[in-house]
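Since every read-out is calculated from the coordinates, none of them should be taken as a lab result. Predicted model only: the values in this text are computed from it and were never measured. Cβ atoms are built from the backbone, for glycine too; each structure is taken alone.
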Structure P
Amino acid sequence: MLYKFRKNIERILASQSLSGSEAGILVCVSGGPDSMALLDLMRQCPVKIAAAHVNFHLRPEECDNDQKLVEDYCNLHRIELHVKHFNTMEYARDNGVSVEMAARELRYSWFEEIRRSLGLAFIAVAHNANDNAETLLLNLTRGTGLRGICGMKGNGGSCSRIIRPLLGIERKSIIDYLNNHGVGYAVDSTNASNDYKRNKLRNSVFPLLKEMNSSIIATMNSNAANFNAAMEVLDGLRPHILEKICINSPEEYIRRAYCTDVSVPTECRTRSQRIASFTYMALKDIFAGAMDIKELRGERGWKFWLHEWISGFGANPAQTAELAAMIESEQPKSAPGRMVFPEHIAIIERGFIKIFKAGVSPLASRVNIEDKGTHYRATFQGSLPLEFRKGTSPYIIRIPHPGDSFTAFGRNSGRKSLSDYLTNLKIETVLKNIMPLICINDEIAAIAGIEISNKFRI
């Protein structure tokens, strides 16, 4: 086992072009069998190590005993040890997360802090082959995309400092190693409880699967490796596919959606170009990305590429499936589709999926109005000026209200619903409720950057 472990370490270091003498690894040790085996094996490798232990105070007596076990081992073998205490329940309550998630956030944040302070290359955690199999099945049970069934990474790649040297080793072999080498370890009493989903899989589901396949852990790890190999192929294609179907700038979106260029001089703009220019100015600070639905559906396996793109904005697999169903049913043709993510919103309309940052602010602050004596002159961030006459009361700038109506310039045949008018102009759904309206005498005199009312024309 030591030989296999050393090979794993050598392979991880080689993948990062490091040698043992220059690497340095922070070993995370809970006191359980996996982490004690990890620490005992690491101390026998020609690599500089330090150990880190977290006391979460979730099992008062047990947690203190775990800490003492780790301290005694490190003292015996002269290993530098760092210990941190957390009030995990308080953190979970204050941040609105589960106790499991709170413990994860707290420990990994602190591990990275210690790694940096000591100038070490990696953080080693004790996930093993059983953990990998459990994660794969747990993700399948919850619902996941292809990445969720690829299992854990033995090393985190170029962007992560987390390594898992025990990932190819089953828990039974780890226990045998500890017993054969006289290494003590603690047993977490909560592992026997099925209150946690992972425990239920470990204690109830995997024993049944082993009756069908005695090598189920090895099989699941092999499956994960196969899925991961397929994922690597798709990752190679990803930049080329997404570059072709994604729109990453507001300028490109305006060009594609409005068939015009925002660089057209103000005085030369047609009405449609004026609307496009207004849309660009209004959206440029909140635009996060867009995708042409026709081009998306032209790609083989388009639902996969949809998830690859939109998951980057916080969408989960269920939301991706819902969005794909909306696209297939062509719902966006009849009414705009809308989906909310943690920090973004998606609008599906007129052949595009558009992603905007959440928390869109009203546009009134971008309107500049000059008093020209007999009339007003209004501009919206460099748009073509709109001039309209004064009324008997001062102007105000506000957002649309339910029931608003408007008569556009040159139209003498009555009023029209403002909402319908904006829809006919193809104003973006994300903007319709925050449009800057200039009102005089309780009537809409102008829509800044777009149009003046026939009633207030000069």
Structure Q
Amino acid sequence: MARQIPHATFLESLRFSAAYTLPALLRGPYLERPAMARLLAWLDTNAAAQRVCRELRARYGGRAVYVRNPRTVLLILSQSDIRDILTCSDAVFSLRTKAKRAGLRLTQPNSVLLSQGELRRDRRRFNEAVLQAGQVPHVLAPRLRQVLGEELDGVLGHVPGEVDWARLSDAYGRAVLRLVLGDQARDDVRILEALRELRAEANWMGLRPWRANRVRALRQILENGIERHVAAETPGSLAGLFAAAPQTTWTYPAGQVSHWLMAAGSIEVRALRTTLALLAGHPEQAARARAEARADDGIERLGACLCESLRLYPMVPTLFRTVTRAVDWHGARLPPGIEVVIPLAVHHRSPQLEYADTFTPEVWLDGRVQADWRVAPFSGGPGRCPGAELGVQIAATALRVLLSQYDFHPAGPALSPDRPLPKTLDPAFLRLHAYPPR
């Protein structure tokens, strides 16, 4: 007799939806809504979600369980199941879910994320070649240092004061435009503004059809701007690497750029700000990071600090997959069309991890994280983000520039080792003081 996949009770499903799914939708899946992010951090909704998942693991022995969410989805609760899904072919567990199609079609309709079959493989090859997936350092590493050094020089002022996140974000955005599209794109901030507004609209997943004309106008600004700068093929930028990358008539190189810009913006908010706050609250870790930054001796520890902040507060809190065809699952059968949910925000803080609620960059340096499938801030397997290494290199280089210029201290409640770190955080609410060295 075939083994059956357990179904959560109505009450268990309701509790999971209330603690995890609803807060994620309220926060905004593509762009955080500030008021909601602050409320959810105050409520610490991820802590409630972890309690629900812990109870489900205990009741169902760690097996994946069907949850009504409100549609029936398969909730993944064990490390081995995470590994099996992430290492399986995208042809079976597809990244192209219904929710992604509804949201991302506004910002990146021709990206690798929304492609499938041979088209996905074609675009994936192009992305991996330009972003140099798995390669450290990237061929543009000296250029990263130059551009970020120029844009972030004195960005927080020359006298002690509270960090102006908007000012830092603007400077980081200009650096990203230069690195992705070329120096001539530095002041073309309309691209980033249009992308931001489209991301806000994507939060509604197509439920506001009366905004169609505005969306078309924003798409035109975004796409025309990107295509104009890509055509320049400026050396020292990612666009300058396009000609040498494998591509066909179907690749559409310019269509990949909006996702890179979106990811770069997210990592600045989610990782760079949070890492600065974590270092400010952990003086010993800050001293080590500052020593590496000021010795100009690589960015390995700085990268580890950033990755650890993404473990604690993931940029992508949930991984979704859609089953494309019937597949065997531990003696049962998963039907096509079922959506698989991997709650990374829960797994990254699993009580089974000895470092679950502490800021411990060393786990990224000694191999502990790499051996654990519960920790996957950039996904894993065939669906792993091809820009993971480059994204970390850019943010770590920015961190090096900032730490070489300033000492940071909390200007409000500290993310310190004195108590377990909160499981839900609003980066926009972090307050730090920056002190230029005397």
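Data for the structure
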{"item": "Source structure (of P, Q) for relative contact order in percent (Cα under 8 Å, 6 or more apart), computed value 10", "result": "P"}
{"item": "For 3.2 (distance in nm of label points 7 Å out along Cα→Cβ at positions 60 and 364, calculated) the corresponding structure among P, Q", "result": "Q"}
{"item": "Comparison of P, Q by distance in nm of label points 7 Å out along Cα→Cβ at positions 348 and 372 - largest value held by", "result": "P"}
{"item": "Ranking P, Q by mean count of other Cβ atoms within 10 Å over residues 92-99, the structure that comes out highest", "result": "Q"}
{"item": "Origin of the value 15.5, 48, where Rg and Dmax of the Cα atoms in Å, for residues 116-211 alone was derived from one of P, Q", "result": "P"}
{"item": "Value 95, 44, 43, calculated as Cα extents along the principal axes in Å, assigned to which of P, Q", "result": "P"}
